[in-house]
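Undergrad: Several structures are given next for inspection.
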Structure P
Amino acid sequence: MVDTIIWSLAIFFSRIVDVTLGTIRVNMIIRKKKAIAALIGFFEVTIFITVIVKLIENISNIYGILAYGAGFAAGTAIGITISEKLSLDLVSTNIISRKYCNEIKTILPEEGFGFTCYKGAGRDGEVEIINVVCNQANLQRLDKLIHENDPDAFVVSYMLDKIRGGFVSGFKKK
């Protein structure tokens with residue numbers, strides 16, 4: 001029984017590492033980091049094959065099967081968390097607040113966000129658009145700030161490919 005528990009734990013933790021590496025590898029592929037993605041892929045598949053062989057050798061071990069599934073789930077969550085921390089992806093967010101535009105413009109610099117405002121025309125007439133560029137890691141914090149000040153604000157975010165100059169929250173000047 002002790003042997004079954006030890007192998008189930010080994011399968012669980014190996015699967016966490018395997019799936020975490022897979023998530024990070026996909027992130028590297030998206031960023032066009034071929035060599036890093038290939039190296040991570042090597043270790044990912046090596047761990048996967050080792051675990052699956054051990055699992056198939058003892059397929060009647062329900063604990064091993066459950067550990068495999070639980071390790072996959074935990075590895076997915078951990079992999080996403082690590083990918084978010086590694087991500088330097090830039091996001092542009094446009095904010096349109098009909099009632100609380102000035103309050104939002106006041107709170108943004110206090111919270112470390114730069115912004116640019118410009119006029120636009122909407123269905124109901126003229127609007128002021130607040131644009132914030134930040135890294136993806138700060139997007140959730142930005143969204144929370146906006147929602148706390150105006151739950152009805154119209155907010156649109158999209159990924160940026162390249163940027164030059166200006167102030168970007170979350171990035172140090174060189």
Structure Q
Amino acid sequence: MKIEANTQAQTERKIESEPMAARVALHPFLAGMSPTHLALLTDCAIPVHFKEGQIILREGEFANGFYLIEPGKVVIESGKSFGDPVVIEAIGPGDLLGWSWMFPPYVWHFTARTVEPTEAIFFYGTVLREYCETDHSLGYELFKRMSPIMLRRLQAAREKMLLLHARKASLEPVV
């Protein structure tokens with residue numbers, strides 16, 4: 001356990017010491033992007049750290065950007081207003097969190113909560129939307145990369161919903 005904690009602390013210090021341009025360019029989600037696009041993304045990026053159990057984004061609130069996860073683990077969940085939240089997906093290093101900033105009305109569709117300390121890069125959506133309006137190729141590139149993730153998460157949410165519905169239906173008395 002202590003070795004794992006030390007390794008994680010060393011990884012976090014190494015990530016924090018990297019220049020933001022390098023962190024952006026080396027993140028798997030952005031692999032292969034043009035230097036021009038990477039420079040625009042770096043311009044609206046900041047490093048963030050979350051403690052275990054911290055809410056990163058909350059369903060229904062204003063979507064102001066997206067996160068690229070570095071070390072850490074986050075669960076994406078939904079439905080808290082209907083009782084216990086349902087975990088849609090767990091994500092970790094190399095993953096994207098948040099695509100709602102791209103589409104009006106710019107509200108989060110899910111809640112995201114850390115399950116361990118998490119480092120990430122946050123990108124300001126309002127600035128990024130302006131960049132995408134000016135450089136349509138940037139918007140298209142981000143959309144191409146985010147679309148499969150959006151589809152996967154929506155399919156996962158659908159599957160969870162169907163499972164919950166089937167379980168509830170099996171508990172109801174037959175009349």
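Readers should treat all values here as calculations from the given coordinates under stated rules, not as data from a laboratory. All figures in this text were calculated on a predicted structure; none of them were measured in a lab. Cβ atoms are built from the backbone, for glycine too; each structure is taken alone.
Undergrad: Comparing mean projected area of the Cα convex hull in nm², for residues 49-96 alone across P, Q, which structure shows the greatest value? All intermediate terms of the calculation are to be shown ahead of the outcome.
TA: Numbers: P: 5.5; Q: 3.7.
That would be structure P.
Undergrad: Another one. Can you tell which of P, Q yields 1.7 when distance in nm of label points 7 Å out along Cα→Cβ at positions 57 and 121 is derived from it? Before the final figure, lay out each step's value.
TA: Working: P: 7.3; Q: 1.7.
It traces back to Q.
Undergrad: One of P, Q was used to compute helix-only ellipticity at 222 nm (-39500 (n - 2.57) for each DSSP H run of 4 or more, over all residues; to 500), and the answer was -19500. Which one was it?
TA: Corresponding structure: P.
Undergrad: Right, something else. Given a value of 0.30 for FRET efficiency 1/(1 + (r/R0)^6) of positions 73 and 113 (r between Cβ atoms, R0 = 30 Å, to 0.05), point me to the structure among P, Q it was derived from.
TA: P
Undergrad: Give the label, chosen from P, Q, of the structure having the highest value of Rg/Rh (Cα atoms, Kirkwood Rh).
TA: Once Rg/Rh (Cα atoms, Kirkwood Rh) is worked out for each structure, P has the highest.
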